[in-house]
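Below you'll find the structures, each written out as structure tokens.
Each value in this text was obtained by applying a stated rule to the coordinates, not by laboratory testing. As the structure is a computational prediction, the values presented were derived from the model and not from experiment. Cβ atoms are built from the backbone, for glycine too; each structure is taken alone.
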Structure 1
Amino acid sequence: MADSFSKPRYSTLRWHDGVDGHLVLLDQTRLPTETVYLECRTAEDVWQAIRRLNVRGAPAIGVAAAYGVCVGVQSGRSVDEVCDYLATSRPTAVNLFAALDRMQRASRDGNVPDLPPRLLAEARAIDAEDREMCTAIARHGADLLADLPTGAGILTHCNAGGLVSGSGDGTALAVIFELARRGQRPQVFADETRPLLQGARLTMWELQQRNLDATLICDSAAAQVMREGRIQAVITGADRIAANGDTANKIGTYSVATLARAHDIPFYVAAPTTTFDLSLEGGSEIPIEQRAAEEVTHAFGRQTAPDGANVYNPAFDVTPAELITAIITDRGAIQPVARDTVCALLD
């Protein structure tokens, strides 16, 4: 059984060579049919990779941005200039800004001649810490869900596995992987996750890599699957969590949380502590990225809406804290989810 859950033979991202090296990314837009790696040798390459979703998921975006600073300064640009530029790639995932802040602080800690190796060391530290946090999330989450029966149905939305981490097992899927390692063998239901189908393309691919029992469903089938009694828990990831526990995640997550409450099913969020933004009081303050209309009108490689159709395409929504049973972090579970319990864990 252990072999079934060993880390698959792919890397989401990695640094190639030494101080003068570059970032290598698994192009997630080509999955599940092609495994293609992109070589990012400039800050512009990294910016485009983040913006175009070649690399995605809050933790992985942060790690990629940290390495992006390393390649950015190779052309003679200042750390602040590179960080300001990379910060414009996407607005919602707070890990991006936290990683860039760390890189800026690292650039000011020491002698200027040592800057490139110091930056690379900091980026590698961010990468390693992300991996450790994924492992801790998996452990705490599996402990919390230990009472689920063997073969219990778990629904997840979007993708929150190894593809959202630099070198770890991810967040929500990491909990599922750990449950499987412990012999509980959950039956996973994956929402397809419109409009870019991260659940269909990426989550199903990861679950198959791990030889887990998985079933793909349309987003609109979630309520029916719950009503049929097939789901005993829901686990999703997060891109930013406010001080009161309100959580931004892929569009459609709020709908799933509402359905889970209606069917008396626990709804869990799995995220590292780096995803919390205590500067925001609540979810209404979380910036929500607006994506191109073509992602909706041409979602399947062909036009699926008439010319001139008005489109509203937010990439994320916010699930209120009161709908979340617990937030599973690398430091433990926050339950109940409220400002005082969030601050107690993070202080």
Structure 2
Amino acid sequence: MRMLFLIFVVLGAMPCAAMAQSKAPESKPALEAFQKQDFDTAERLWTTWADRDPQAFVPMYNLACARSLRGDTKGASEYLLTAIERGFADINQLKRDPNLRAFRRTDTYTQILNAWPTFLERRVEADLEAARKTYGSRYNYTKDSKYRLAFASSYDTITSRQAREEVRRTAEWAYKNVFHDLRDADDGLDPWVMVVLPTKSHFLVWANETYGQLHASATSQLGGAYAHDQKKLVTQDLGSTLRHEFFHVLHWRSIDRLGQRHPIWIQEGLASIVEDMDQTRQGRWEPAISWRTNSIARLANQNKLTKIEQLTSMPRSRFAGSRPLSN
């Protein structure tokens, strides 16, 4: 019987105000102030957040948006460069965000575009160095340039290679069947993603830092997560959870390129498809019937399936909080 993993995905960045969604106490009131065009209050709150967390890029990016809207393109440039130093890595958002329209007329914007591949390379090297300091010399550290992934693995060389093979199979199936836009030649503008395959003790530290102090039963069910803003995937499970969370990586790359945002039921629904993969007689890897398939059949037989109208209009908090595995 397959273990049921509770899988989380963290929503990623969106234009300015929406990027303020965070656990930071300043997040919600800053967002509300921004929406009311009370830029003084929003900037004060974002500055407090940025000062308290010197690694957070979201408040710096939002400050750049506010400065741009107020016509202060010099201030917007300074804040945006700091946001990039802290980890902002979405060139598509930079090109499209309507709040940065004034900033995009500056020389700084042109210089950032020209230097973007260099920014991304510096970012991934900084992430790898941070991982080495956190996890130590016993981990394997590798880079996959084709899929723009950096790995920090606690597993032995063979197991780590098998994990990367799972990623490759998932990507090949996804490129062929879902994300056709990702088959295009890589222009070097997609940000790298840090993939951490930790020891149990390191995983527990990460889980508690990410979600707060979790009950032991909740921790045992937690398979892993992909945080799009941080460009970081963490999982202990090298099978279904790794494939599920890596599918989120690909999905976000696709919608970032398209300038779209997809609701949670689409994100989680697509990612669940690749949790079980079998090799066909022709040597292809294809999605297989899984425990989710059986669960849906059981719910259907009991006439307990959620109506499609309810599923598609369900708030994210309810989707993830009430019967999340069924949803």
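Given a value of -17000 for helix-only ellipticity at 222 nm (-39500 (n - 2.57) for each DSSP H run of 4 or more, over all residues; to 500), point me to the structure among 1, 2 it was derived from. Display every interim value, and only then the final one.
Numbers: 1: -10500; 2: -17000.
Of the structures listed, the value fits 2.
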Item to check | Which entry (1, 2) yields the derived value 15.0, 47 for Rg and Dmax of the Cα atoms in Å, for residues 163-282 alone | outcome: 2
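Given a computed value of 0.10 for FRET efficiency 1/(1 + (r/R0)^6) of positions 99 and 291 (r between Cβ atoms, R0 = 30 Å, to 0.05), which structure among 1, 2 does it belong to?
2
Out of 1, 2, which structure matches 0.70 when FRET efficiency 1/(1 + (r/R0)^6) of positions 35 and 235 (r between Cβ atoms, R0 = 41 Å, to 0.05) is calculated?
Value 0.70 for FRET efficiency 1/(1 + (r/R0)^6) of positions 35 and 235 (r between Cβ atoms, R0 = 41 Å, to 0.05) corresponds to 2 out of 1, 2.
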Checklist outcome for this item: Working back from 0.85 (FRET efficiency 1/(1 + (r/R0)^6) of positions 115 and 139 (r between Cβ atoms, R0 = 41 Å, to 0.05), computed), options 1, 2, answer is structure 2
Checklist entry - 1, 2: which one has Kirkwood radius over Cα pairs in Å, as calculated, at 21.2? => result 2
